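What follows draws every value from the coordinates through simple rules; no lab data is involved. Computed from a predicted structure; not experimentally measured. Cβ atoms are built from the backbone, for glycine too; each structure is taken alone.
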Structure 1
Amino acid sequence: MTGEKIAEWYIQRLPSGARVILAPLPGRTSVSVSLLLGVGSRSEPRRLAGVSHFLEHIVFKGTERYPDSRSVSEAIEGLGGVLNASTDKEATVYWARVPASRLDVAIDVLTDLAFAPTINPEEVEKERKVVVEELGMYLDQPAELVQMAFDHLIWGDHPLARDPGGTRTSLLRVGSAELSSYRTAFYRPDRLVVVIAGAVDPRAVQGLLEQRLEPALIGLAPSAAVTSTEQPPAPASAETGVRLRRRRGEQTHLLLGVRCSSYLAPDRWAIDVLDTILGEGMSSRLFLELRERQGLAYDVHSFTARHRDTGALGIYMATQPEQAATALSAAMSEFRKLADNQLDSADLERTKAQIEGRLLLQMESAGALSEFLGQQELLTGEILAPEQVIERIRSVTAAEVQSVAASLLRGGGWRVAAVGPGVGQERLQAAAAELTH
């Protein structure tokens, strides 16, 4: 980098308390609008697990100005645009992409979805079947099942362990009254970040927000006093962290991992470098060793899942049942090498360049830029420019990467989840038990 700005943005706080980020991108003909709300499955009581995701579904069934699901979808799709939403553990996001000349429609629709849904009891009952079907779809996928098992091993009884989709039992407890009260409690302007990126004229947008968004927010009280389950997770249990589930199929799906620090921690940049060289892409250590050299897996990669006060680093692979124990040991061997040996300068610089290039490519997309800016503001209260992120990545030393790897390796708390045929075999059980002690 030469100090050149990759992206510019403007941030302001509306009278209601909502934060708005405007990110003009020259040469675009479309605009992306995102409403990010600081509420997710982490906020839910156990008995209503899945209510955040259910609410994200039900608002699409109709609003004050768009009375049914067809009206909602046609308002955006009829313009050639895209409308969608997602729910995670700490955030719910509604977003639309439309031609720049129809920004007003995107703001109208998204505002209505979040702050003026009708929540009809009959539609709730119908949509309950849909969210249960979605949950069933994921439960049919071994890769999803092993992630759920791993989350329970890592987070124990904490809400972070729960899948955002909830359970069949908890979804039966969620009715129109629960959805309405939950939305009233958490869909508040102090939890809202709006990002508008693309062909944006900041002066014109100001007027649209004052006319269309702000009236829906004025009068909504801050949510600071709302009771939720957002307490820090308890320390990892000292019990053996192995969960094996037998399931028919061709492959055994394995997930090996450990708690790491949060997205606010100073070592997050070293963890990013560690995760990238360990298991991101076809040049990663895991891919080259387990797939290319040993032929143990087709899909093998690492990942991080970080939250405001904690996180996890995991290694996923799918392999033949008779190779599962070998694959597990081989993956840990690659991690151990990073803990025992410093990266040479060529590997370190290549990995930093990989992270930098990936970020630069993402910034070309209005949607990715919206996510980059909005998630930072919503979750951390501070936005680092892309060049600032790159600067921090570039400052990571080989010694720091080795130090964080060694700390994770020797700090205890490693967990292994496995789903597939043959998971009861003694060799796999022994290998998993050895890695988690």
Structure 2
Amino acid sequence: MPAPYQPRLVDDLLARRLANHPAVLLVGPRATGKTTTAARLARSVLRLDERAQAVAVEADPDAALHGLDEPILIDEWQIVPDVLGAVKRSVDADPRPGRFVITGSVRGDVDSPMWPGTGRLLRVAMFGLTVGELRGSLPSVPLLDRLAVDGIEPLMNGSTEQLDLRGYAELAAGGGFPQPVLRLPTTERGAWLESYVDQLLTRDAAMVTSHRDPQLLRRYLEACALNTAGITGHRSIYSAAGVAKATGEAYEQLLRNLLIIDTLPAWWTNRIKRLIRGPKRYIIDPSLALAALRVSVTGLMKDGDLLGRIIDTFVVSQLRAQLVNCETQPRLHHLRQEKGQHEIDIIVEYGGGRVFAFEIKSGNAPTRDDARHLAWLRSELGDRFIGGAVLHTGPRAFRLYDDIAAVPIAALWS
């Protein structure tokens, strides 16, 4: 008997897009549940990661699509890229809604100006399971939308889940990949994640480019994992990995294309001087960072710097996943002034330059001093500052100022 379906944040959005448009592209890291989610809407499935089907589609993509019951799920399109040309021609000839759902685990071709899906495929981003999805808690209105309207109030109702620092570290180490977190005992999850990293560095990377050395790529991934949630310059990354600049740049792009590395761009406004423009680099899921480094939860608890980075990476993964559902269309950034005079972990920017800001602390009892950068930002922005929160690992939420609160990380999903 197949395992019951775990409802996902993108379910309603994906169904709505397909009901109104001819083709939808569901894109995200490999093994995050895209196929399972998309298959619920499909009547026919082409799995291009199965060699026989890939060979047939590659021989004649147009013929392969002809006569199939719609909607048609085309899984892992990047294995036979020419299938998108066939989808383009089919949609141009018959633009009825609800014809194709396409999944993929590569970003590079999607961003190409010559990509055949432009103007024909609506893109929906999907990531690993959030804790809210794991707990079966899918809010009717995303948290980031509620913050835009009500400021800190949605965070003040109190978390129903009592966690300490180790509890959050265990959640981060568990990650959001459905197979290990839903179907494997805790003792087997590490082996699955290690296998994921191995396949990423060999099979998946080879599908995108042949110009890579798996051992050097592993070292580069490890350097990125050590510096996740950091503003470290790229030179420091490729130097730590022991690779040349050109090789490091190629590996950076490769991991971006495989949706393993993501960034928060620097936030900028002409109201504040001396803001740096460098992005923060993140491993897409904290469990992958720990698997790449071969660090257990026990080891993580002994490394304060890495622990802080993993908690930051975990928080960003919870917020990133809900962006696609937000009607307010927020964007995530970070803020840092030159010489680190002021630094804020997450800036949520809404239309009109309105801002909600988060600081992330591993401690369990933040004070007003932990909110000093948020208070500074409030004074700089005036009424464009919606509110701020110091996310912490303690048990309760409390106000530090009228519009700035100390809030348990669990409030993001509780």
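The table that follows gives values for the structure above.
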quantity: Identity of the structure behind -11000 (criterion: helix-only ellipticity at 222 nm (-39500 (n - 2.57) for each DSSP H run of 4 or more, over all residues; to 500), calculated), options 1, 2; calculated: 2
quantity: Which of 1, 2 yields 2.2 [distance in nm of label points 7 Å out along Cα→Cβ at positions 265 and 297, calculated]; calculated: 1
quantity: Given 62 for percent of Cα pairs over 14 Å apart, for residues 321-368 alone, calculated: source structure among 1, 2; calculated: 2
quantity: Ranking 1, 2 by distance in nm of label points 7 Å out along Cα→Cβ at positions 129 and 161, the structure that comes out highest; calculated: 1
quantity: Structure from which 3.3 was derived, distance in nm of label points 7 Å out along Cα→Cβ at positions 25 and 353, options 1, 2; calculated: 2
quantity: Structures 1, 2, by relative contact order in percent (Cα under 8 Å, 6 or more apart): label with the highest value; calculated: 1
quantity: Source structure (of 1, 2) for percent of Cα pairs over 19 Å apart, for residues 137-312 alone, computed value 74; calculated: 1
quantity: Kirkwood radius over Cα pairs in Å derived as 23.3 - corresponding label from 1, 2; calculated: 1
